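Any read-out appearing in this document is the output of simple, stated calculations on the displayed coordinates, not a laboratory observation. Owing to the predicted nature of the structure, the values given are computational and were not obtained by experimental measurement. Cβ atoms are built from the backbone, for glycine too; each structure is taken alone.
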Structure P
Amino acid sequence: MITHRPYGSGHPYADTQDQRLPVTPLDGQPVELRVRAAASVREIVCQWRVDGRDETELRLTRAGSAQDGAEEGQLDGGHLAAAQARAARAASGSWSVTTPPLAGGHRYSYRFVATTETGAGRTSRWFDVTAASWHDGGGKLTARGADRIVPGSARWLADGDGVLRGRFEIALAPGEHVVGFGERFDSVDQRGRSLDSVVFEQYKAQGAHGRTYLPMPFAIVVGGGRSWGFHVATSRRTWYDVGDTLTVEAEGDELNVTFYEGSPARILDAFLDDVGRPAELPDWVFGLWASGNEWNTQARVMAEMDAHREHDVPVGALVIEAWSDESTFTAFRGAQYEPGEEPHTLADYTFPADGPWPDPKGMVDELHERGIKVLLWQIPLQKTRPHPTHQAAVDARQLVERGYGVREADGRPYRNRGWWFPLALMPDLSSPSVRAWWTAKRRYLVDEVGVDGFKTDGGEHAWGHDLRYADGRRGADGNNLFPVHYARAFGDLLRESGKAPVTFSRAGFAGSQPHGAFWAGDEDSTWEAFRSSIRAGITAGACGIVYWGWDLAGFSGPVPGAELYLRAAGTSVFMPIMQYHSEFNHHRTPRRDRTPWNIAGQSGDERVIPMFRAFAKLRERLVPYLAGEAAKAVRGGAPLMRALFFDHPGDEAAWAYPLQYKLGDALLVVPVTEPDVDQVEAYLPEGEWVDVWTGETHSGGRSLTLAAPLDRPPVLCLAERWPELSPVFRA
């Protein structure tokens with residue numbers, strides 16, 4: 001009848017209608033107490049006590065049916081809109097009251113008493129809160145390496161129960177640029193910005209919100225002829241104000257910071273020594289990846305692959321998202337089998353000839369004969385809505401009875417608090433035994449069906465500071481690591497089966513670098529999303545992510561126009577992973593597939609297919625170069641997709657061109673991210689550069705205007721590498 005969660009849902013950016021605001025009040029600050037109550041409630045009173053006595057009654061007022069639009073989601077449309085709207089509607093029925101100011105040194109207790117229209121009452125349990133304040137002491141700050149912490153800047157936030165956070169400053173010199181903090185969509189250089197580091201599923205418009213799936217408490221500082229870096233060695237949430245000095249705030253009472261010196265590549269190499277080094281993936285990951293969320297039958301998949309063959313567009317990898325029963329994510333939809341306690345083998349399944357997937361193994365075998373690798377989609381959740389039946393019921397029961405799930409503070413299984421797959425159970429993949437149990441159910445897909453990898457989607461569903469993990473962590477220091485364990489689990493499965501650990505994730509944290517490939521998550525088909533995704537690739541690379549891509553030209557909403565699609569495709573040829581994908585649209589027409597033939601058909605532009613074909617074939621010819629350059633990055637070199645400062649840290653002029661990047665040592669990529677242009681201003685760093693299309697040589701250390709026809713994305717090659725690479729562009 002009454003619901004009050006002092007910390008809310010655990011959503012890092014949105015308040016809920018049943019929480020305390022602020023969660024941790026400062027000395028002298030009042031708090032707003034919110035509750036949700038049943039429609040039959042007519043009055044709610046808060047009993048407010050100071051130090052166990054001096055009780056006061058505070059009367060709550062009904063908030064009505066206001067929906068703040070931020071209630072555990074973002075109401076920005078797309079395939080999650082319905083789930084987000086349901087969450088927003090839950091804001092109705094809320095009540096609130098504002099307390100008197102809280103004073104440090106006192107403990108406040110409160111509970112709620114509700115009266116219904118019949119006169120019946122219901123009383124909540126007691127809750128405690130104390131006021132916090134900042135102090136010079138109380139915590140421990142340790143620096144490793146050249147200590148750049150501003151002397152005397154450390155401060156500690158403590159309430160009546162102990163230290164909550166620490167804060168300190170790092171000196172920055174004028175003209176220094178700060179790059180990193182994981183994958184960032186809003187800017188390459190974070191100087192002058194404020195941001196935080198917490199894993200979060202921001203559905204679209206990540207750049208506008210300043211949020212990311214893949215944060216890291218690490219950055220490289222470049223400027224004034226020197227470079228250095230730092231890593232706040234924590235898995236807890238951190239905040240950064242990158243102004244004249246860099247102010248760092250982090251949860252916890254003990255903070256450890258490592259400082260690195262040397263070239264940007266050396267700094268990154270040292271960071272990877274601390275958090276984990278990337279693993280080299282096979283050459284096939286550099287082919288074109290094809291995907292569509294509505295390719296949900298074997299016939300549809302093969303029709304799309306046939307279309308690739310008919311149009312002579314080479315494809316190297318196929319990601320099948322909508323393959324499973326959407327309940328277990330272990331069985332193909334339509335398969336007939338008996339539920340069981342032990343993992344199934346392929347022989348346990350019958351695939352009806354008239355079903356959606358009549359012969360999965362035969363399909364994979366045929367795709368392999370065509371030179372196409374296959375990845376299957378996964379989520380790290382056990383759905384409970386609708387109520388699980390058949391094998392899903394067995395899996396859910398095992399997860400609960402064996403204690404294999406992430407737990408709430410009171411020991412109950414955690415149920416997903418987010419808007420995607422709400423109330424689903426979450427396997428505790430911090431545990432080796434749970435990782436083994438979870439992946440054993442999928443082993444037949446690798447060993448017998450023959451799939452080559454997994455799209456490890458999701459990973460951002462752990463909300464709540466007080467969750468409990470098997471490795472001894474709580475939510476505050478365990479939630480950011482969940483996607484690391486998730487990709488690791490599937491990578492280990494693939495390795496154990498003798499295959500390369502090719503996972504394709506969007507979420508991660510420091511420590512994700514050894515675990516497969518990544519993509520930039522969900523975005524609309526807009527020019528701004530194009531620019532945001534390039535920034536994401538550059539910044540992810542600066543933090544040690546070698547294998548990275550995006551849904552070229554976006555995956556959500558109406559299909560992109562021909563120009564945006566081809567500009568995005570031409571740029572994606574020169575990114576670590578080149579892939580297209582499209583969102584589920586309930587099979588409505590016109591289709592929203594991002595295949596070149598669908599774009600051509602809807603745009604009426606006859607250039608789309610031949611240009612895309614040429615791009616895909618160029619990509620095939622680039623594979624040896626990409627594989628060689630990736631191997632160098634894995635061994636400790638500069639990242640495969642990298643900002644110009646890695647090779648030219650002293651070139652201040654290059655910062656005026658933040659979307660330009662190097663692909664390996666030899667290629668300079670100049671993306672065209674505005675419509676209706678046929679030339680672009682570029683900056684060439686020091687050296688001699690060859691236009692890969694014309695063969696013309698340009699001297700570096702200056703800006704110039706390059707021709708940018710739609711079929712020839714501006715790319716230049718270091719002159720000394722041109723004899724080696726010229727055949728790639730001359731074929």
Structure Q
Amino acid sequence: MAAVANTIDATLQSSEPLGRQDQTLLLFARLMEGGQEDEETVKDLGRLTKLLNDDVEASKTDPPSITTVIDGDCVDTIVCYLDMRQPDIVRGHATLCTSAYLRAAGEDGNRKLANFFHDRIRRGTYDDYIVGFCVAASIFPIVPDLTSEMFLTEGFLPSLGPLMRRKWKSRKVETACLEMLNAACMHAACREAIQKYCTEWLEEVVDQDPEDVLREMYTADPDMQMQEGSILMRRHSEQVQNLAAVVLAKLRAVQPVRPPADPSGPRIQPATTSVEDLSKMFTKMLLKKPEHSAQASIEGLAYASLQSKIKENLSRDEEVLKSIVKTLATAPPKSPLTYGALSIFVNLTAYQPTLSEEEKRMSQLKAYANAGGKLQSDPLNDNDHVTERCKRVFEAGIIPVLVSHSKNGSLASLSLIISIIYSLSTTPALRGQLAQQGAVRLLIAAWTALPETESKARRTAAQALARILISTNPAHVFGGTRPTPQSTAIRPLVSLLPPDAAADTRDLLPTFEALMALTNLASTDDETRRSITRAAWSDIEDLLLSSNARITTAAVELVCNIVQSPSEAISLYGDGTPQAQNRLHVLVALADAEDVATRSAAGGGLASLTGHEAVVRGIVARERGVEVVLGLCAEDREDLRHRGVVVVYNMVSAEGETGKLAREKLRAAGGAKVLMECAKKSRTSEVVEVTIQALKTLLEQT
């Protein structure tokens with residue numbers, strides 16, 4: 001055996017290059033020989049995988065394909081390494097190799113794999129069952145259509161019941177069978193077939209009571225000798241019970257039990273294991289034996305927690321929540337255990353989607369159709385219940401664990417992490433603590449790391465970031481011993497300003513929240529204001545003219561903070577260019593808008609800008625410019641009058657010809673009378689004082 005291996009090694013490493021077909025045959029000869037160390041097997045499977053991956057392109061210029069020399073025995077060799085009795089590292093490389101072969105071989109590969117599966121099942125030995133089931137479980141995610149066709153072969157699923165009900169149990173056969181069913185639940189048609197043919201015996205496995213087994217054995221043979229081994233062989237193992245429970249949870253959560261089609265049938269139906277029962281089983285397993293049953297418990301709860309009652313029960317059990325957090329903290333990165341635990345928290349914290357008016361109408365029509373005219377909504381899924389669940393999940397200590405997993409996780413797990421933080425950020429009271437525990441850095445890093453193809457996850461991360469930054473002090477968020485430059489938050493926020501290209505209808509909430517977050521950042525320093533202008537000015541200008549008053553107001557408030565920077569104020573509104581004049585024209589028009597909040601924001605912007613002479617000239621030159629400013633001074637609201645009189649004071653205090661012209665225009669428009677009325681109506685000393693100063697300057701200077 002060693003001599004054969006050495007010969008093959010020498011041939012593969014010889015100075016004379018071998019053809020692709022010859023290399024393939026030599027590798028199969030080595031894999032078929034067996035008896036080598038796992039490292040060597042993994043190395044050979046890796047070489048074969050590379051040859052198969054390269055073959056797709058290589059065979060176009062150098063036919064034939066290497067798959068022409070891969071016969072049924074060769075396929076048997078590869079897929080037998082998927083056996084659950086093989087080490088995990090070998091099974092992992094065999095999965096990659098099988099995937100590469102199926103891609104390269106096409107229909108011929110599918111046919112050979114189907115022949116292998118049916119042949120093993122026909123043989124019917126325990127060993128053949130184990131290999132056949134393991135192969136089906138492993139390739140389901142790779143070629144679901146092919147595997148489901150094999151799985152749904154007539155007579156196959158009904159044959160599993162008698163196999164699982166045999167008096168003498170094979171733990172490995174049962175485990176392999178259930179792992180196959182578990183994988184098959186990803187396919188809708190397979191899931192329906194499993195529910196039809198397997199539910200009864202799955203419930204028997206889950207409900208097995210060891211005492212019942214003993215009683216049956218004593219009844220059959222009262223004089224039997226007690227031997228622990230024989231008793232165990234007649235019982236399903238705990239691992240098998242756990243796997244059966246996971247499969248049932250998937251069926252109950254995704255494929256609910258249907259009432260009998262025949263109304264004349266018996267009203268009393270056989271007792272079934274409910275999702276609530278299964279959930280209690282999973283939580284008990286997780287608390288009592290986490291080291292042995294974590295994977296099955298977490299996977300089962302991930303499906304069970306799709307139902308609102310289970311969500312509520314899990315969130316209210318502090319011990320269980322902390323146990324799931326602990327399991328996630330110790331789970332390997334990019335593992336099924338990590339994905340399952342994250343899925344539970346996604347389910348617990350997910351809010352119901354916001355529907356457009358058209359979507360609401362369609363939803364109501366469907367509800368009428370399904371409920372005989374009765375609209376039904378689940379109170380456990382309303383916003384109040386979800387908010388409370390989010391608070392409990394946060395209090396369980398989830399954020400530091402998410403931060404840790406985000407650094408080494410897969411794209412799929414990173415998307416789940418973002419979804420959890422997005423839901424938590426919906427509650428304003430949690431936002432400061434989210435920032436303190438590292439959520440802002442996580443979201444910025446995630447948005448940067450995700451490829452542009454993951455547009456939904458990136459947008460969700462940006463919106464969660466916006467929500468946190470609306471409610472927190474940027475100095476606290478981006479300061480500290482390990483400061484993060486606040487400029488790193490600008491690009492994710494700016495990405496929310498344009499419409500979402502992937503959405504059928506525009507959701508303005510992300511845009512509104514991004515504007516508010518940018519406004520908060522723009523309150524800090526001139527460098528940040530300059531960065532926002534460079535990154536987003538064209539989008540901001542578009543949003544100033546939005547048909548939605550709240551968007552317009554938020555955009556004007558952002559502009560108001562941006563122009564606190566003298567350099568930005570001059571470059572945008574005061575350099576005398578036609579573009580600057582047009583911008584000022586828009587801002588003055590918004591100060592006369594119907595919406596009070598928009599007038600207030602625009603007035604604040606003008607109050608800052610009129611400190612610059614060029615802006616004063618622009619307002620004076622604009623038709624109705626002075627009239628709009630005086631209109632602010634005549635408002636009923638004190639805050640609006642305050643903005644108006646500051647603008648007037650800046651205008652009348654301007655130097656040179658600009659100030660003279662402004663005073664003339666204001667006098668001609670009845671500015672003195674407006675200011676006197678403003679002083680009479682105002683109650684705060686600050687407003688009264690600036691009004692009197694503006695009036696004095698207006699009347700005294702010519």
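To which of P, Q does the computed value 19.4 (mean count of other Cβ atoms within 10 Å over residues 440-447) belong?
Only one of P, Q returns 19.4 for mean count of other Cβ atoms within 10 Å over residues 440-447, namely P.
Among the shown structures P, Q, from which was the value -6500 of helix-only ellipticity at 222 nm (-39500 (n - 2.57) for each DSSP H run of 4 or more, over all residues; to 500) calculated?
Structure of origin is P.
Out of P, Q, which has the highest value for relative contact order in percent (Cα under 8 Å, 6 or more apart)?
Checked P, Q; max of relative contact order in percent (Cα under 8 Å, 6 or more apart) sits with P.
Could you figure out which one of P, Q the value 141 for volume of the Cα convex hull per residue in Å³, for residues 200-343 alone was computed from?
Q
Using mean projected area of the Cα convex hull in nm², for residues 248-599 alone as the calculated read-out, with 21.9 as its value, let me know the right label among P, Q.
Q
Who wins on mean count of other Cβ atoms within 10 Å over residues 416-423 among P, Q, i.e. which is largest?
Going through P, Q one by one, mean count of other Cβ atoms within 10 Å over residues 416-423 is largest in Q.
Ranked on Kirkwood radius over Cα pairs in Å, which label among P, Q comes first with the largest value?
For this comparison of Kirkwood radius over Cα pairs in Å, the top structure is Q.
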